[in-house]
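These notes open a run of structures that come right after.
FYI, it's all coordinate maths here, none of it is from the lab. All values reported here derive from a predicted model rather than from experimental measurement.
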Structure 1
Amino acid sequence: MLVDVGNSRVKWRMTGERNAAGVCPVDATLDGVPPTWRSLPKPACVLVSLVANPARRDAMTRWCREAWDVAPRFARSTSPVPGMTNGYADPAQLGVDRWLAMVAARRLGDEPAVVIDCGTAITMDLVDRSGVFVGGMIVPGRRVLESVFQARVPYLAKATERFPPFPANNTADGIALGIGTALVASMDRFIDNSRALTGDEPVIRVTGGDGPWLRDHWGGKMTFHENLVLDGLYTLMEFHA
């Protein structure tokens, strides 16, 4: 069983013949796990990506041990991966979800890659041709920007859900268009800088809940992946089997 515990959602996937998967809001978990886990068969192992939340980690560990007699294993950004190097100044500080997404991207090809994960935060990371994680950038995600804007100017309309066409002719569309355009522009700038730094044309791999929302209004060529973090966990499981 592969598990990605994000800031807002828990995503999981059973490997092998069971081939089950699910998503649960973090706020809806019970005893640290999605309620639907109670009806699942016992997995042989549980491999988890979880960033800096000891309470969540402890609760999930306790439930898995009591319900399944299985101790979950938590991936780390310092986990060695053949053909890759974590170039962070302090590799342990890198969010494990970012590392796993890069591991999955590297498994798909040896070309340089920009990996963009569109979640609560949007992370943009560069892996060069030799498999070195060179560095990245973090910006607030769509929902964070919307909520901050709404908190500071509550008398204005809430941003529309869709990515509206240019130019907007009402306030709700104007806010959504402004946020979306700012995020797309930051992606463009990161990709341009990556291209200039490496002298290579990177492949662009996008994942995360708001990936489709941004992808549909970004002019460049990119590939969307449903969950590169879970894919990276699977790759790590294969490497360390």
Structure 2
Amino acid sequence: MFKDTGYLLLLLILTLFAVFYGKILFLLSGNPTLKKLTRHIMRYSTLQYEQIRASLLGLFYYVTPAAFIAVLCIVYQFNIFQYFLMDVRYLPYLLIGILAELSVTAMLSGLFGIFSPKTDWVKEISSIPWIDSIKDRPPALAPLVPLLGSFFEECYFRGVVFLMVCIQYPQYGWLAPFILSAVLFSLQQMLYTNNSKQAFSMLLGSVGVSCVGCMLIMLTGSLLPALVAHQSFVLLYFQRFSFSS
């Protein structure tokens, strides 16, 4: 079906980076250089060791996809910034997107009880490593963690994996990148987890977020509604968790 080697190569590259993206915090968390840098910064900061370490890990989580997206945009001459704009006639889709993402995710989350009715899912999800690490951030920065994370995730999984691929290879249609966006985003989120229950919760939530985001892009021609929907989702979703140290 897909005879264009450039197309297949791009999908392979996107897949490999998604795996790396999902493991980057685990790969860096025990890095000796990170420990040395953390201790060095402690000399000039009033923050505690874990606060600095967690903030540095977060910085790598944001910078890494940003750099990779920039390289892809240069190579494929894709101006992702123009898709942050949106025609005013599509403004209602901002609210529709938020409601749709919350509704779809809530519906999928209902499967948690069927999958394991005796599990405390709030406790289980809040113990996912990257979510649990939020309590180690400086209080003023803690709310930015899911917001910045969702921003770069949308830019990569919906902005690049879906939108850029659709634009660069229109002859292959939207279905393959639509599915790939959901699969890779789910995989990336699941790689951050410690057990099957956490992975299951991330799988369901990621599929809902990805499908709604891709559909919003198809309806509006803009990445903005997907960004707003995802960030609104994490703001509302994370209110249920307690991140006090």
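Assign the value 18, calculated as relative contact order in percent (Cα under 8 Å, 6 or more apart), to the correct structure from 1, 2. Label of the originating structure: 1. If P(r) over Cα pairs in 10 Å bins from 0, in percent, for residues 21-140 alone is calculated from each of 1, 2, which structure is the one that comes out at 12, 38, 30, 19, 1? Going through each structure in turn, the value belongs to 1. Structures 1, 2 were shown, and helix-only ellipticity at 222 nm (-39500 (n - 2.57) for each DSSP H run of 4 or more, over all residues; to 500) at -21500 was computed from 2. Comparison across structures 1, 2 (criterion: Kirkwood radius over Cα pairs in Å, for residues 117-180 alone) gives the highest value for 2.
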